[in-house]
Structure I
Amino acid sequence: MTTPLTLIATLVAKAGFEAELEQTLQGLQGPSRGEADCIQYDFHRDAEQARTFHMIEQWRDEAALTDHEATPHFQAALPFIERAAEKLTITKMYRIS
């Protein structure tokens, strides 16, 4: 059995683009959760940095994440994310225990 892949995407909105980025990211949640290999897909606003958002995702494996990144809903969101985010950091990890 493969260990699921956990991903944390941290995005910082450009000043004035907070609402657009929040709406775009929130719009990804429903369709992403509906993907067969999605285990978890949660959206958060940082408690201390109002322009910072975190996506906490868990996928069956790396291939499932690759499939997710090719979906029409993810591809449609990319131009909005690129316009509204000044910084994007992605951390991928596998649970040890």
Structure II
Amino acid sequence: MAAMVEIHFPVTAEDEWIDDVGDFMIDLEEELGIEEYEDGEEIGDEYVFFIAGANERTLLRAASRVAQRDGVPGGAYAMVTDTAAAAVGLGRRVSLPVR
């Protein structure tokens, strides 16, 4: 079991930002040593990215940077959980800064 952060965004009609975030995650993997734990996916009315491979503080820093990217929808938040969580959305909710 390892720390994991889910980054939740509201689903919007425009979805070009999803590919941009995916590309940005590659940069963050190299810079911060995180890893995209699973591919992002649409779950209900949210799009969720999953990151792990570092301590909670580093994962939340990465999530904050993702939430502040130009073009991403506002209203993002993080869920601090672990890789053994039984379902998405379980854990401690953390507000992310807005741009």
For FRET efficiency 1/(1 + (r/R0)^6) of positions 15 and 71 (r between Cβ atoms, R0 = 35 Å, to 0.05), which structure out of I, II has the highest calculated value? II
When relative contact order in percent (Cα under 8 Å, 6 or more apart) is calculated for structures I, II, the one with the largest value is I
Using helix-only ellipticity at 222 nm (-39500 (n - 2.57) for each DSSP H run of 4 or more, over all residues; to 500) as the calculated read-out, with -12000 as its value, let me know the right label among I, II. I
Matching 13.3, 45 (Rg and Dmax of the Cα atoms in Å, computed) against labels I, II points to structure I
By the measure distance in nm of label points 7 Å out along Cα→Cβ at positions 63 and 79, tell me the structure among I, II with the highest figure. I
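All of the numbers you see were taken from the coordinates with simple rules; none came from a lab. Computed from a predicted model, the values in this text were never measured in an experiment. Cβ atoms are built from the backbone, for glycine too; each structure is taken alone.
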